[in-house]
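Any read-out appearing in this document is the output of simple, stated calculations on the displayed coordinates, not a laboratory observation. Since the structure is predicted, the reported quantities are computational estimates derived from the model, not experimental observations. Cβ atoms are built from the backbone, for glycine too; each structure is taken alone.
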Structure P
Amino acid sequence: MAQLMKTIMEFTIRQETLKDYTQVYELNKIAFAQENEAELVELLRKSNAFVPQLSIVAAVGSKIVGHILFTRIKIADEYGNKFDSLALAPMAVAPELQKQGIGAKLVQSGLLKAKDLAFKSVIVLGHENYYPKFGFKPAYLWQIKAPFDVPENVFMAIELVPDALKNVQGTVIYPKEFEDV
């Protein structure tokens, strides 16, 4: 681990590959101290919500030290209209390497890649002091709600394209895999 700590500033960000799956599973299990998020990633990879280019890892050599996943979601209004968006969930960094910029680089890289792929917005349920650094704002500003009770300040959205959420409002519909864990 000492060698890993010395070389941490040399991590690379890249798309996850099949050979990373086991390490990503273990990373999520350790980072969250449970298997729910690891299982969620496994289920989402098999779903229509999965976008392979948006399953991104941070690696030091061949060791995976961070992972972020963005998946397709919908936002449905009261009239039955549905709008496409992405969910950022989960994001994991090896506990001993947190607060060293790995998570920030994963978020930044993921948002840029999502924009390159023509996605227009991202929704996250996360730390109120962390995600605003990347431009996330409370989703209620667009009248976008979570499908479950959460404090308004931790349910956030970001427009990847100016005014992408201007005429969007409603409740987020997560892939069913989120309910299965």
Structure Q
Amino acid sequence: MSRRVVVGVFDDEANLLGVTQEARAEGLKILDVYTPYAVHGLDAAMGLRASRLPWVCFLAAITGAALKLWFEFWTTMVDWPLNIGGKPWNSLPAFVPVTFEVMVLSAGLTTVFTFLVLARLRPGKRPAMLFPGVTDDRFVLMLEESDAQFDLVRVRRLFEKFGVVAVEERIEEAGCPGEL
């Protein structure tokens, strides 16, 4: 199944932010926005919900710390108990530094792996170049023709209001945006 996509290229992040807000306010379907760097406020302008990645990070940290504490208590009290100088087997202050390091390691690795899976980034994946300069100094907004009310003239006028550099109309296979 194919879909009709309108691609607008801008040279300023303020213009991109403004056109994204107005396109969403007019009810146009925003497929994606490509920028050479993170633009503050763009996720809100696109109407994206907050990421759940911090929760994954938090759960991985708590799980890593709990498993490490369990392992340390098990090894010092059950598997290999040593009485050194009359010190207790379950000395929690001695476990804190290593537990903290394992917590940070498990949170970091789990977060990176989850991000790569969710973003569908894998080794050997070929990038699709939407427009020359999009990774250097251009900002791209992709709109999809979602219904019969979609008016290309109105979209071009909206783009021109915000200083569009180029407008392209494409027909793409329904799949990942930007992959031709």
Checklist entry - helix-only ellipticity at 222 nm (-39500 (n - 2.57) for each DSSP H run of 4 or more, over all residues; to 500) was computed and gave -7000; which structure, P, Q, did it come from? => result P
Checklist entry - Among the shown structures P, Q, from which was the value 55, 31, 30 of Cα extents along the principal axes in Å calculated? => result P
Checklist outcome for this item: The value 53 for relative contact order in percent (Cα under 8 Å, 6 or more apart), derived from one of P, Q, belongs to structure Q
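Which structure, out of P, Q, was mean count of other Cβ atoms within 10 Å over residues 79-86 derived from, given a value of 7.1?
Details: P: 15.2; Q: 7.1.
It must be structure Q, since only it matches.
Can you rank P, Q by mean count of other Cβ atoms within 10 Å over residues 87-94 and just name the one with the largest value? Provide the component values of the computation, followed by the final result.
Values: P: 22.5; Q: 11.0.
Structure P gives the largest value of mean count of other Cβ atoms within 10 Å over residues 87-94 among P, Q.
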Checklist entry - One of P, Q was used to compute mean projected area of the Cα convex hull in nm², for residues 15-70 alone, and the answer was 3.4. Which one was it? => result P
Checklist entry - Comparing structures P, Q by distance in nm of label points 7 Å out along Cα→Cβ at positions 103 and 151, which one has the largest value? => result Q
